[in-house]
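These are the structures in question, set out in turn.
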Structure I
Amino acid sequence: MIIRGYGIELILLREEDIELVRQKRNSELVRRHMEFREEITPAMQQAWFRSVNNERNNYYLIAGEGKKVGLINGAQVDWEKKETGNGGIFIWEESSWNTLVPLSASLLLTDISFLIGLERIYVKVLRDNPKAIAFNKQLGYELLPGQEEIYNQGYVLREPAYRAATEKLKAPLQKLFGERFYCIMDDPSQPFAQKIAALHPQLSEEKKKKFTLVFEAPEHGR
């Protein structure tokens, strides 16, 4: 499954891509900003992928400027509570840090999350990572009560706060790329893709106009 919008693609993670993610996640550039900083082995990565390859987790490769530059996720989705338990993003290509790619990816996944019916998104941010804190706050995230003295702090994002915070951020992107998003269903075997396909017919007509499903034959090697 591929989601397109704001000039980028979010490619739902496949097993064939997890070694790339492992190598990038193990780099000093990335893991110094993570709470877990030990070396991730291939066996650990395989076990992790098996645990998240379901309808409660969506991990996407971020494809921008013609290459895969990072990973973004909405993990631990509780469909009954309508919330994502643990969102996150990391960009491993330094050349993409000061571009629109991180913002576009975050906006795209958040927009899709609210379009499919989720109401709250939770993330954790290390207290000594001021850039990540500032980035999340500009999207409308609020620090949860009792988190001030905790190292890995919890934040929550609700749709009204998100809309108010990002209206001006979205304007230039919408002018460049439009306001519609496309979900390319190229691999019907993916559990989260199956969930999206099941949810889409239940959306309002207004939401369907913003979020279009497109069914394509599988394409490998992305």
Structure II
Amino acid sequence: MLFFSNTLSIIIKSVIIGYLLVSNIAYAGLNKWVDEKGQTHYGDRVPSKYLSKEHSVLNDQGVIVRTNEALKTDDELSKEEKQRALKAKEDRQRLIEERTKALRDRVLLDTFTSEKDLILARDARIEAVNSQISLAETLINHDEKKLEDVKLRIKAIEAAGRKPPENLHKEIISVGRQLENNYAYIEDQNNARAEIIKTFEADIKRFRELMKAKHAAEEKQRK
């Protein structure tokens, strides 16, 4: 009875080992792919028509150990290249902005010791612009009077029945251009003044943040 039991145990073990060996042989090195109808296939070689599609390699236990992705089309590759280029451009821009901000912070801390210094600097810049605008307005008043005088001279000459000299007409054109230039200059200076105010508002706000962080760091060190 004991002999029969041992023999049966040996037979069962042999069957199990044989099954495992057969299973390993069945799966080892197999490839898995899906055809155009969505049906899954297994084989030691992937048909050439499916090599460009996604396919997998199985291990001895039938588990996928590697998946070869489908080859991308020219349109897909071109799209990916554009996306990489766009991301690289965005990364460069972000880096430039970060460095510019860091440099601006350093300039603020190195140049100004208090918020009052910033306000004084702002007012000085605005005053300089206002002076330029005032000068342009003076020139405009002068040119407008000059233009009016030339027009009156031409009118008087024509009233006397004579033809006005050509240089008077040229002077009207010249003075008119000067007026246009000065009006445009004043507009530019007004825009510059608005930009100065906007920039200093941002700088003052940032300066407060930097000083608050600086004082907090100093307080932390003292503790």
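What follows draws every value from the coordinates through simple rules; no lab data is involved. Note that this is a predicted model, so its numbers are computed, not measured. Cβ atoms are built from the backbone, for glycine too; each structure is taken alone.
Quick notes
- Ranking I, II by FRET efficiency 1/(1 + (r/R0)^6) of positions 114 and 170 (r between Cβ atoms, R0 = 30 Å, to 0.05), the structure that comes out highest: I
- If Cα Rg over 2.2 N^0.38 Å is computed and equals 2.52, the structure in I, II: II
- Each of the structures I, II was assessed by mean count of other Cβ atoms within 10 Å over residues 106-113; the largest value belongs to I.
- Highest-scoring label, criterion being relative contact order in percent (Cα under 8 Å, 6 or more apart), among I, II: I
- Label whose coordinates, when helix-only ellipticity at 222 nm (-39500 (n - 2.57) for each DSSP H run of 4 or more, over all residues; to 500) is calculated, return -11000 (choices I, II): I
- At a computed 8.3 (distance in nm of label points 7 Å out along Cα→Cβ at positions 34 and 138), which of I, II: II
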